[in-house]
Structure I
Amino acid sequence: MFGEKTEEWSKKQNKKLPVYKTAKYAAAYDEAKGLLAKYKTLTEGDFWILMHETAAGDKMSYDGLIIAHTACLKLNDEQPADRRFRPSCMALEKDGYGNSLVYTYSCEDQGIFEVGEVNAKNCTVAYPYAMALKRCFDRVVLKLTKIAYNGVMSDSEADELRSDEENEPLREDLLQECAELDLALEDLAKYLKKTVDKLTNAEVESAVKRKRAFLAKHPEGRRE
């Protein structure tokens, strides 16, 4: 599930490394598996694995699961009215610390106070207001649904964790899969509002999973 493997490709070493699953990942896995059973609008393609190469360089560590922003939108729609995100509770802070752009969400009866912030170091996209709002929205939804308590974080948060990956080349096996599935990197980059050279392996892998899941349900969608 979620594209788990016994070995993962190391871009630094140009070889496969055995996988190590952390306790945090195990908790996130159980949480996400429960979500798929509870919310029929969610699919495995809404999640991808957060991983990193260990300091010793002998294993690839599974650290948690990332949920897509679109999945957070679906989750929010399925909540009772009193547990949904309320736009009226959001405000734009005028004086963010260190020139940060900050949205705050404060809802007393929900017991939620949250923020979504961007700055020059953790956001390189050309739409900082949208990114700050997205981060705030996702954080609120994941707290309201209590998903955030078990190692699941949104892809808007993962942007910061993936910043180093943008300088690493895309894996040859992923490029081959894209070709087999007729998945255009240009279209993916446009959807993510990035350039092709800034796409990460995790983003492409997630898109491949979604395309495979789609074709499994709609085989007529594959070009001959």
Structure II
Amino acid sequence: MSKPAAIVLLSGGLDSTTCLAIAQSEGFEVVAVSFRYGQRHTNELECAAAIARSAGVEHLIVNIDLAAFGGSALVDDSIEVPKHESVEELTADSVPVTYVPARNTIFLSFATAVAETRGAHDVFIGVNAVDYSGYPDCRPEFIEAFEAMANLATREGVEGGRLCIRTPLIDLTKAQIIQRGLELGVDYSVTLSCYDPTDDGGSCGHCDACLLRARGFADAGISDPTRYSTKA
């Protein structure tokens, strides 16, 4: 029997790479989907491509231009990526400027379309509502609402099928995510989480994503394999 198909949103970062490994461990034939969306660097896409090749999965890169709307430090070079000295300085009391307006809504909409054309009933996304930057589109209530909408808005849904948005990491700490990935053989040295890597390809070590990632490895008692920038 052939394996059931699943779509995995793959950014090239720690969480999405773990999601890919989980989907494969559950017996799915994965199609990985990444986006060139006008982000301030494409290093993550290079990582995503390498990860997909290593995993032996089909990899689609979709071109969209969220930079046309601006409003985020990740797509607008005139807005600086916030930097901090420690993870204790981070707060989820307000939505940070690294939030890209409606990004996960847009990404999941594309993934839903791919799922329909590939006969897939499962879409994996590595959102997390524990160790995260406070993005509104990473919360369980958003995922539940999107899944309900997708099942109303697709032929598959109205003809009796069921699309499931899978979020296996949503309730895990970063340390737990890392531990799960290592159990599945994930090589985190090839992933990139940094919002603002330098031109030598190294992670900055001070953005929200870098700090949460570093604390995750520390909490897991695992040596951090991240390549940090050698520039001052």
Structure III
Amino acid sequence: MPPPDQGPTSGPSARLAPGVRVIHLGDRWAAVSLQRESPELLVIDGFLTPEECDALMAAALPRLTVSETVADDERDRVRTSQGMFFDPGETALIRRIDARVATAFDWPLTHAEDLQVTRYQAGQRYDPHYDYFSADTPDDISGVRHFGQRVATVLFYLNEPVAGGETEFLDLQLTVRPRKGCAVFFTYPEASPSSLTLHAGCPVAAGEKWIANKWLRRKAFG
């Protein structure tokens, strides 16, 4: 049995058989529009309702600040956006989203970072990057020693830009277009380029792009 601060040894996963086109979120079912096995990557339609997306954006708007890099405390040179984090269980909506993530991907809520909301305006982007922390990232920033490495990402699209703003997975030659309420889940059990999870937020050509992120950790977070 793993130590109490460790997550299940198998890692977060939707544990869907190949070709399955629905996933249970606990309080609802959602359609799976894309499924890949290596790395495990799902595109899930309707993970959030339009009303939930609108509520997240409205709650986040007055709390947005310039996004920072995970590598240091300076303003991010490759991410031009504004973002904020909700506190754990801050609202009924946050608790509902967290519960869906835990159910859908078989991972304890204790082993996940707080929900982040980010806004990209016209011309803003996030250059190619990995979501796991590199070996030279200071531990006081990454928290890997205390909280474990990131092992999976859940990305939610809260709106649809007029143009641009796609998520591009460079190793997979895959581009996902933002669709309101849609979620993208992908795993990286090893913090290595071999995870094939190099991805980028393409520049927003017109309008705005709003997303939310939930990063899953190997150990209990917080």
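What follows draws every value from the coordinates through simple rules; no lab data is involved. This one's a predicted model, so the numbers in the text were calculated from it and none came from an experiment.
Tabulated results
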{"read-out": "Label whose coordinates, when relative contact order in percent (Cα under 8 Å, 6 or more apart) is calculated, return 18 (choices I, II, III)", "value": "I"}
{"read-out": "Top of I, II, III by Rg/Rh (Cα atoms, Kirkwood Rh), largest first", "value": "I"}
